[in-house]
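As structure tokens, here come the structures.
Rule-based calculations on the coordinates, nothing more; no lab input. As the structure is a computational prediction, the values presented were derived from the model and not from experiment. Cβ atoms are built from the backbone, for glycine too; each structure is taken alone.
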Structure P
């Protein structure tokens, strides 16, 4: 059996996004539990961890879709960097005129501020992306 976190390093919505019934795979054996007659497998263990490469992108300005709006800010998918990782634009890093208007699906230009490898989190800023000469309004509404 492959537990969901062991399917892939990249974010996905459903296991069928990674594997399909009947598909032949190669996986690493993580554990053999003789008493429960189970073998734990990992596809992710055979893939290079993309997170260390994320640190190289600190300071870059990228554009991506807003995937979630939460009380503390918005999550933006960084599609042109890596495998579509998401980062948080804290409310304090959003342009004031957009705080109440931004919605899931909008495209936002952001600057990558920090990559926390231990916690696997990416901090983004919309205001700093604008200050760096990014798009005039910084958001593209669908």
Structure Q
């Protein structure tokens, strides 16, 4: 696997996430997700339709921000924040995506509510270099 392919896979995942979660362009998003997409997340119904329907049901304020993306072989891990989903705290996520034939083929995630400064035992933010603004 060449470095170019790793960088292309990272760019693919970030463009796919922006298309679906931020722009909510479902038609364009079908280009990124495989017809045979496998969803391992316990809170999302199976397949590409399960994911798209979850996003459709989310508030229009849903937003994805990425902080770090790492690629190894056919896998991309995106460390990001999902906010505006209608819950008290944003989610900080590690999304693990397997890329096959230039499309997102499989997905796992680890989600955690974002801690405030008073909740953080380490005194460090979970995402970025500052704590969430709760105003």
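The figures follow:
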item: Test item: mean count of other Cβ atoms within 10 Å over residues 26-33 calculated as 15.6, pick one of P, Q; result: Q
item: Distance in nm of label points 7 Å out along Cα→Cβ at positions 18 and 122 - structure with the largest value, from P, Q; result: Q
item: Structures P, Q, by mean count of other Cβ atoms within 10 Å over residues 10-17: label with the highest value; result: Q
item: For 15.2 (mean count of other Cβ atoms within 10 Å over residues 34-41, calculated) the corresponding structure among P, Q; result: Q
item: Parent structure of the calculated result 36, 15, 13, given that semi-axes √(5λ) of the Cα gyration tensor in Å is the read-out and P, Q the choices; result: P
item: Test item: helix-only ellipticity at 222 nm (-39500 (n - 2.57) for each DSSP H run of 4 or more, over all residues; to 500) calculated as -6500, pick one of P, Q; result: Q
